[in-house]
Structure P
Amino acid sequence: MPKWLRAVLGGLAVLLVVAGAGYYWFIVESNMPSDAGYTFDIGEVRRMVAAVPGDKPERVEVEKIAAFSFPATAIVAGDGWTQRDMPVFSYRLVYPRRTVVIDTALSADLGGDNLVSFDPDAYARMTEAMAGASLIVITHEHMDHIGGIVEHPDLAAILPNTRLTVEQLAHPERSAPASFSDGVLDGYEPLDYEKSIVVAPGVVLIEAPGHSPGSQMIYVQEADGTEILFIGDIAWHYRNIVTQRERARLVTQFFLKEDRTAVFGQLAALKRLSEAEPEISIVPGHDGEIVGGLVEAGVLTEGFDLAVMETEASAMQ
């Protein structure tokens, strides 16, 4: 074999090894780091809820506002290149005389060509629900969770009841392309807490930075004792928890700029919780199968009830 051919083949072999290693590292590898750690005490969260008087939510409603579509490996590293749905949800807690909105999705303009579907009627119902809500909170500051706040047609009216945290406002680049207009937040006092805080009867915010600096879980206990834990995008799909695998490093490192170790610690904590407390419904940020199953089981109610909105508005007058 000529020397030049041996050199070419050797070079190709090196390139293949490097490419294979790169593919494995950025697309497939998802081993739990040895220093991943995160804990929260569900018993303490329940005690916090028990210490706050008042009626708890009677039901939790859900609206599917839009959907993205990502390769499976972007959601769970190593799961291949088949496209998977990534629905975008908003939730509403219905009390006897108040409502709370959790996560506010995004508009069609914000989603643009990245969206594979958008429901304008659902978005309109959510927008109206926000106007009548006594409290609005989000799991984190990415555009598909904060977008409905940023683009609300009467932002000045809903801001007093919107509890964005210090961390959720500290890095506006994490919300892009959603952004608040200059001066609109002047005088706004963000929520500042450590570890966990009760923000309404039956509702606890739990710090969980990693996916974003302002990431938090939202625990909900209903009047009948039903428990739901909204985990935002700690896991996009429940499979992240089951398999203990993160998103592909290509996604977490270059697009999301996550604290990957922190997210792994939270995934481990959520798996421990799911095994110890299987009655708690854990709701990932974009898992249509899980949300659909909870609707079928009666844990969630599909659609925001406009009649309830009108009743609340009348009661407030």
Structure Q
Amino acid sequence: MKNGKHILVTGGAGFIGAHLAERLLQDGKTVVVIDDFSTGSRENLATVKTNPRLRILESKISDCAELPQLAAEAEFIFHLAATVGVELVVKSALHVLEASFNETQILLRAAEKKITPLLLTSTSEVYGKSAKPEFSEDDDLLIGPPGQSRWSYACSKLTDEFLALAYAREKNLPVVIARLFNTVGPRQTGRYGMVLPRFIAAARAGEPLRVFGDGAQSRCFCLVHDVVESLVRLQHCENARGEIFNIGGTEEVSILELAKLVVGTLGSKSEIELIPYDQAYSPGFDDMRRRKPLVEKLERFVQFHPRTTLRDIIRLTAGLSLGR
């Protein structure tokens, strides 16, 4: 790889990070990925691993000796490194809290040296237990009690947001924050409890689709390619710096109805089972009943918002043709 400007992607071997790295390479960019492979996989980068404009560093951000130079010489930094999946968060709250703040702080310090623009991916989890039918970036946030480890991820990402925006205000670091809602698509694994790939795998195997709780909780799903398009557009939008953006689909569906749609789309004979939360996770598990984003701000700034329909998202995630 020749010396010169590159784009640094932390967590670039993860599901979303790998799709982003592929897109940046397609756009002719030079990409450096930092990933400790705790949840990411080299298989996610299999289609681009021989690209001479891609460099992969297996390391935590905090252990990467080259980080100061990589951040200083970068054209832009995408910070996607994070713990993924509610299941993993519930079981590893200490790791989530310690790793998130520490790694993000080290990266922001490195970026600040040469004022390298940075996009931090946050999460819809920060909206917490709010009962609003739709979430706006300016909404007050209602996080659950500290006795429930389920909320540790939301708190860790919210702390990252506060930290990044403090760097923007006090250090003039160009920062964009993207709150991602449920992102799905090809190559996503159900290994950490991700609901759609978990449903698809069960339907293909003829096994029951396990729906947690009463199934009436609703979500909006977004195709990973639409998320990546949004991230790239935000990268190039200077007016977006210092701002927070929701990125997600707006077609709301209950988890029980999602299970039925997967069974129907795949022509499966699988049954659907309701599993109480205390059996799926832990006693007293707290969940959000609805999670729908308002995305008008994203469209206003970058003239784009995710539009792929839920049926198409299911087919693409399952590796099926759209049939058109």
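Miscellaneous remarks
- Structure from which 17 was derived, relative contact order in percent (Cα under 8 Å, 6 or more apart), options P, Q: Q
- Parent structure of the calculated result 2.0, given that distance in nm of label points 7 Å out along Cα→Cβ at positions 274 and 290 is the read-out and P, Q the choices: Q
- Which of P, Q leads on distance in nm of label points 7 Å out along Cα→Cβ at positions 162 and 210, largest value: Q
- Among P, Q, structure where distance in nm of label points 7 Å out along Cα→Cβ at positions 114 and 202 as derived comes to 3.3: P
Read the figures in this text as sums done on the coordinates, not as results from a lab. Being a predicted model, the structure only gives us computed values, none of them experimental. Cβ atoms are built from the backbone, for glycine too; each structure is taken alone.
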